[in-house]
Structure I
Amino acid sequence: MNLEIRNNGITSHPLDERRSPKLAMRLDVAIQAATSRLRQQQHDDGHWVYELEADCTIPAEYILMNHFVGEIDDETELKIAQYLREQQNMEGGWSLYTGGDFDLSCSVKAYYALKLTGDDPHEEHMIRAKNMILNHGGAAHANVFTRITMALFGQVPWRAVPFIPAEVIILPKWFPFHIDKVSYWSRTVMVPLFVLCTMKPLAVNARGIDIRELFITPPEDEQHYFKVTTPLNRAFLLLDNCGRLAEKLVPEFVRQYSIRKCEQWFLARMNGEHGIGGIFPAMVNVFESMVVLGYAKAHPARKLARQAIDALVTKRGDSMYVQPCVSPVWDTCLASQAMIEAQTENDLTPAIERALDWLKDRQLSDEPGDWRIARPRLAGGGWAFQYSNYFYPDLDDTSMVAWAMHRTGNEKYAESIQRAAIWVAGMQSNGGGFGSFEVNNTQYYLNAIPFADHGALLDPPTADVTGRVIALLSLADKEKYAGCIQAAIKFLKTDQEADGSWFGRWGTNYIYGTWSVLTALEIAAEDPTQDYIRKAVTYLQKMQNKDGGWGESNDSYYPPKHYRPYKSTAFQTAWALLSLLAVGEAGTETVRRGIDYLIANQAVDGHWYDDSYTAPGFPRVFYLKYHGYTKYFPLWALARYRNIIQDKSCVA
C-alpha cells in the first residue's frame with residue numbers, strides 16, 4: 001500500500017529534500033553494504049543463525065555440571081574460565097547484562113566454577129568476587145536454582161531448597177499446582193529437578209572443592225533461606241513445611257512410581273540431538289537426572305543428552321562460552337524481512353527464496369506437543385524457535401515467519417501461511433491476548449510458591465506476541481479472523497502503559513513492545529490518528545536521545561517499571577524508526593535524525609555492532625544478547641524508510 005508521510009506539527013524536511021540525490025545515495029550505499037554483508041552470512045541451505053549469548057550463569061553451570069557427574073574436560077573448562085574472568089566487572093562481581101548491577105546468584109556460580117577449574121581463592125579477582133558476595137548477604141541468599149546447585153554439591157542442606165518431590169508429577173489436574181499450569185520452560189526444567197531433589201545425590205566433585213568462604217553464617221546453621229513478602233508466600237511456605245513432614249509417610253512404591261513417571265515424561269520430550277525444550281537449563285537437569293538414575297555413559301539417550309549440551313559450547317577467540325539455546329528460525333525470518341524490504345525488484349531473489357524454503361520445510365504439523373493439552377483438536381502449523389523443538393512451537397516465530405512469507409506474494413507459501421494462521425488463532429487466550437507457547441497460562445498465584453522466586457513460572461499473554469499475531473491474521477484473512485483481531489486489539493488497548501508505550505516481554509523493553517504493536521496496527525489498518533496511537537508516537541519522540549538514536553536499559557524491568565535511558569543502540573533505534581514509519585511519521589525531524597544515526601554508525605563491513613543485551617529471557621532474572629539484531633533490524637529500518645520516501649508501493 002502507498003504510505004502517506006505525515007507531519008503532525010513536528011518540524012519536517014520537504015519531501016523533495018528527502019528525495020535528493022545526496023540522501024538517496026547515502027541510503028543506497030548503506031542498504032547495499034548491509035544487504036551484501038547479510039547475504040555473505042547466509043548458510044548454503046538458506047538459513048541464518050547468529051550467536052545467542054546469555055550471562056555468565058550458563059557457562060558456569062556447564063563447568064558445575066561436569067564436576068557434578070565427574071566428566072571433567074580441562075581444556076574446554078579452562079577456556080570457559082577465561083571467558084568468566086573477562087566478564088567480571090571492576091567491583092569484582094558479575095551482572096546479568098552489560099552495565100547491569102551486581103547479581104548475587106550469577107556471581108556465586110561464576111566464583112564456584114572458577115574455583116573448580118583451579119583459580120586460587122587468594123587471587124585478586126577471586127578475593128574481589130568473594131567480598132562482593134559477602135557484602136550482599138553471602139551465598140545463602142542466592143536464588144532457588146543456585147541453592148539447588150549448592151545442595152547437589154553438599155554446600156547447603158536440602159532444607160535450603162523448595163520441597164519439590166517426584167510425587168508432584170502425579171498430582172491431579174484440579175490440584176492448585178500441576179505441571180500443566182506452568183510454562184513450557186518451567187515444565188522442562190522442573191520435571192528432571194523433581195528427580196534430583198527427591199534422590200538428593202551428591203556431586204562427584206572429584207577435586208573436593210567447596211565454597212564455605214562465601215557464607216556469613218555457616219550453611220548448616222542458616223535458617224532463613226526463603227523470603228516471605230506476602231500472605232500467599234507464607235501460605236505456600238507452610239504447605240512446603242507440611243510436605244516435608246509428610247514425606248516420611250510416602251510408600252516406597254509410590255516414590256519409585258513417581259520417579260519413573262518423571263523419567264518417562266522427559267524421555268518423551270528429549271528432542272533428539274537438539275535437547276529437551278531446546279534450552280540449556282532443561283538439558284542439564286535431564287542429563288544429570290539420567291546419570292543419577294544409572295544410565296551408563298554409553299547409553300544412547302544419555303549420549304544424545306550430552307551431545308545436545310556440548311553443541312552449545314561456542315568458541316570466542318582464546319576463550320569459550322555456552323549459548324543458552326540457538327535461534328535459527330527467529331534469525332532467518334527476521335533476516336528475510338530485512339532482505340525483502342531491501343530488494344529493489346518485485347521478483348523473489350534467490351537468497352530470500354532459499355531462506356523461506358528452508359523455513360517452509362520446518363513447519364510443524366501433527367507432531368506431539370504440550371500445547372495440545374489446552375487445544376487437543378487444533379491442527380498444528382507452527383514453527384519452533386530452534387532447529388528442532390517440536391513439542392513447543394512458538395506463536396511469535398510462527399507469526400513472523402508467515403508474515404515474511406506473505407510479503408513475497410508467492411503462492412507456494414500460501415498453504416503454510418494459512419496453516420500458521422489457523423494455529424495461532426486457535427491459541428488465543430481469554431481476554432484476546434496471546435502468550436508465546438501457552439493458552440490461558442495466567443495462574444499468577446503460582447508465582448508465590450517457594451520455587452518461583454524468579455517470578456517467571458508462567459507464559460501469560462503479552463503485547464509483543466499479540467501484536468505479531470494481529471499482523472499475521474490481518475494478512476492471512478482479515479475478514480475471516482475479524483473477531484479474533486478485534487479482541488486482540490482490545491487487549492492491546494487495555495495493556496497500554498500510562499505513558500503510551502507497551503511493555504516488551506521478549507525484547508528490551510518499552511521500545512520493543514511499542515514497535516511490536518504499532519507495526520501490527522498498521523497492517524490491521526487501524527487509523528493512526530487515534531488517540532492511543534498518537535500517545536505512543538509522542539512517547540517515542542520523547543525517548544529519542546540527543547544523538548538521534550534510541551536506547552533503553554534492561555534496568556527498565558526493575559520496579560518501578562518504566563523506561564530507563566541508555567546509550568543509543570542500532571537495534572533499538574531501528575525498532576523506534578519502524579514504529580514511527582508504521583504510523584506515517586516518515587517526514588518528521590525525529591525520523592530523519594534516527595536515520596542519520598544509523599547511517600553514521602554503520603561499520604565499514606556493512607553491519608552495526610553493540611555490546612548491549614537486547615532482550616530478557618526472564619525479566620530481572622535472565623537476559624540475552626541476540627548477535628543478529630544489529631545485523632538485520634537496522635537494515636530493515638533503512639530500507640523501509642527509503643521505500644516510503646520514494647513513494648514506492650510497499651508491501652506490508
Structure II
Amino acid sequence: MSPFPHLFTPLDLGFTQLKNRILMGSMHTGLEESYDGFKKLSAFYAKRAKGGVSLIVTGGFSPNFRGRLHPLSAQFSTKMAVRAHSKITQAVHEHEGKIALQLLHAGRYALHPFSLSASSIAAPISRFSPSKMSQRQILGTIRDFATSALRAKEAGYDGVELMGSEGYLINQFICRRTNKREDSWGGEYKNRMRFALEIVKAVREKVGHEFIVIFRLSMLDLVEEGSTHEEVLILAKALERAGVTMLNTGVGWHEARIPTIASSVPAGGFSWVTARFKGEVNIPLITCNRINTPHLAEDILASGQADMVSMARPFLADPEFVVKAQHNKVKEINTCIACNQACLDHVFKGKRASCLVNPQACYETEFVMERVLSSRQIAVVGAGMAGMSFAVTAAERGFDVVLYEKTDKLGGQFNLAKCIPGKEEFKESIRYFTEKLKRLGVDVRLNQVVTPLVLKGFDEVIIATGVKPRVPNIKGIKHEKVIDYQTYIKERPILGSRVAILGAGGIGVDVAMLLTHPPKQDLDAWLKEWNIDKTLSFAGGLASFSHEKASKEVWLLQRRNGKTGKGPGKTTGWIDRLVLQKRGVSLLGEVEYKKIDDAGLHLLIKGKAMLLDVDNVILCTGQASVNDLVSKVMQQGQKVHVIGGAQNAGELDAKRAIRQGVSLALRL
C-alpha cells in the first residue's frame with residue numbers, strides 16, 4: 001500500500017484525468033528569454049515530467065507587449081511562438097506528463113514605460129507609473145488573453161493558467177487598492193471583478209470545453225485595501241460559473257511586506273487559506289506555499305484542505321520528487337530548504353534560476369552526467385557541502401572516492417545553520433547527501449585528521465576543509481565576555497541580558513535571530529507576528545497585533561555604511577531586518593570597534609564615542625579559509641583542487657560551495 005494514498009489518487013477533471021495530485025507550480029527561470037532557451041526549457045520540463053509530476057505550469061508569458069514584465073521578457077501571442085513552444089509540450093508529453101502555459105500581464109509591475117493598469121497608480125516596486133487603461137485597451141487585452149490561450153492549445157499545451165494574483169494586472173482590477181475607476185470596470189465589486197470574468201469567458205469560448213483553464217486567485221492579498229474574504233468568495237463562485245477548471249491559491253502581492261515562501265515561513269503555512277473555500281465551490285482547489293515534503297502534502301490532502309498541492313521550488317531541488325515518494329524512497333529526496341538564494345534571488349537579478357542544493361536545475365543540457373571510461377582514486381578532505389557534493393557527483397560518474405572528515409559528523413557549516421530558527425530544514429540537505437553517500441558506496445572516514453602522508457597514492461586530492469571564524473584585531477578580544485559564533489551556536493552557553501554582535505552579515509543576522517527567538521513559535525504565533533488575521537475578518541487579511549520585545553537587549557553592529565541587518569539574500573534580507581526590528585534589536589552601522597573590557601564594548605559611531613554596557617560580545621566578523629594542506633600535498637607531486645570555503649571564505653556561501661563541487665566532479 002502506498003504511504004501517500006491521497007497524493008497518488010488520480011484527479012478526474014471530466015474531459016481528462018491527472019495521474020496524481022501534484023502540480024509543479026509556475027516558476028520564471030530566465031530561460032524563457034535566453035539564447036537557445038526553449039531547448040533548455042524542454043530538457044528542464046521533460047526531466048520533471050519523467051520524474052512523475054502530473055501537471056506542470058510554465059513561467060509567466062505575457063499575452064501582449066505592454067504586459068511584459070520588462071521590454072525583453074517572454075511573450076506568447078504569435079504563430080512563431082506556437083512553433084517554439086511545441087518543443088516544450090512534445091518533450092513533456094513524451095513522458096506522459098501534462099503542461100499548462102501561464103498567461104501573466106504585469107500591469108503596473110512592468111519595468112518599462114509602456115505599463116498599463118486599471119488606474120494610474122505606481123507600484124512601490126517599480127519606478128514606472130502605469131497609464132490608466134482605456135475601454136479599447138481593456139477589450140483588446142481581453143482578446144489578447146483569449147488569442148494567446150488558443151495559441152497555447154495549438155502549441156500542444158493541455159491548458160493555461162491565468163495569473164489573477166500576486167498583484168499583477170488582473171489582481172489590480174479586482175482590488176480597490178489599485179482600481180480607482182468610476183466606469184463599468186471600477187467602483188463596486190461586481191465591476192472590479194468584471195475584467196477577470198470577461199477574460200475567463202473569452203478564453204473558454206476560444207479553447208472550448210476540453211481544455212484546462214486554471215485561475216490563480218488571490219485568496220489572501222496581504223496588502224492594505226486588499227479584497228475581503230467575502231469578495232474573494234464571490235469571485236471564486238463566479239469564476240466557476242464562467243468555466244474555470246481549477247482554482248489555484250495565490251497568497252500575497254509582490255509589494256506586500258510579509259514573507260510567504262521564505263524558509264522562516266512555517267511549512268504548509270497557508271493551506272488554511274485554501275481550506276476556507278472548500279465546500280464553497282465545486283471545482284478542484286489547489287493549495288501552495290512552503291509545501292516541500294510528501295508527508296506534508298499528504299496531510300494537507302488527507303485533512304481535506306485542498307484537492308491538489310502545488311510545489312515549485314521542490315522540483316528545482318529534485319526533479320524525481322514524485323517518483324521517489326511514490327516508491328517510498330523519501331530519504332532519497334533532495335529537499336528544498338526555501339533559501340531562495342539560487343532561484344528567486346537570481347531571477348530578481350536578471351540571472352538564470354537554479355537551485356542551491358541542486359546546481360543542475362535549469363542547466364540540464366550543460367551539467368551532463370557522463371560515466372568515466374576508467375576510474376581514478378580521489379581523496380576529498382572535508383565533508384561540508386562542497387566536499388559532499390563533489391563526492392556524490394564523482395562517485396556517480398564512476399570514480400573511487402574516499403571522503404575524510406575531522407569531526408564526528410557530516411555537513412560542515414550546515415550543522416550550524418540548522419540550529420537557526422527558520423533554517424531547521426537545512427538538516428534535510430545533510431540527510432540527503434548522507435543517504436546518497438551510502439547508496440553510492442563512498443568510503444566515508446569520520447574523526448580522521450588528514451596529513452599529507454594519508455593522501456599519498458591518490459590520483460587527485462580535493463581540499464574542501466571549509467572555514468574558521470576570523471578574529472579581528474581589537475584590544476581586549478580575549479576578554480571573557482567574548483565568544484565566536486561557532487562556539488556560541490554549538491555550545492549555547494548562558495549569556496547575559498545585554499549582548500553585542502560584531503558583524504551584521506548573514507552569520508550576524510542568524511545569531512541575532514537565535515538570540516531573540518521567542519520560546520514558542522507555532523503557526524498561530526508566526527501569523528500574529530506578521531499581523532495576518534486567520535479569521536479573515538479584515539480586508540487583505542491584515543490586522544494589527546501587539547508585539548512583545550525580546551527578553552534580551554541586542555545590538556547588531558557593522559563597520560560599513562548602508563542598511564544594517566539585511567543579510568545576504570536579495571529576496572529574504574528585508575524579512576530578517578523587519579523581524580529584528582520587531583524584536584527590538586538595535587541595528588547600528590558605520591561602527592569602529594575600539595576595545596572590550598569589564599565596562600563593555602567601546603565604539604566610535606560616525607566618529608562619536610559610545611560605550612555599550614554589554615554582558616557578552618559575539619564575534620561574527622567573517623571567516624578565514626582552512627587550507628593548510630594545499631601546499632604540502634602539492635609538494636608531494638599530487639594534483640590538488642581547492643573548493644568551497646577553503647578556496648574563498650567570504651560570506652558563508654553554500655550555493656557557490658555546492659556548485660563548485662558538482663562542477664569540478666563533472667569536469668574531471
Checklist entry - The value 52 for percent of Cα pairs over 33 Å apart was derived from one model only; which of I, II is it? => result II
Checklist entry - Here helix-only ellipticity at 222 nm (-39500 (n - 2.57) for each DSSP H run of 4 or more, over all residues; to 500) was calculated and came to -9000; which of the structures I, II was it taken from? => result II
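As an exercise: relative contact order in percent (Cα under 8 Å, 6 or more apart), calculated from one structure in I, II, equals 19. Which structure is it?
Label of the originating structure: I.
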Checklist entry - With volume of the Cα convex hull per residue in Å³, for residues 94-405 alone derived from the coordinates and found to be 162, which of I, II does the value describe? => result II
Item to check | Read-out mean count of other Cβ atoms within 10 Å over residues 198-205, computed value 20.6, structure in I, II | outcome: II
Checklist entry - With FRET efficiency 1/(1 + (r/R0)^6) of positions 190 and 398 (r between Cβ atoms, R0 = 25 Å, to 0.05) computed per structure, which member of I, II shows the largest figure? => result I
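No lab work stands behind these numbers, since they all come straight from the coordinates. Being a predicted model, the structure only gives us computed values, none of them experimental. Cβ atoms are built from the backbone, for glycine too; each structure is taken alone.
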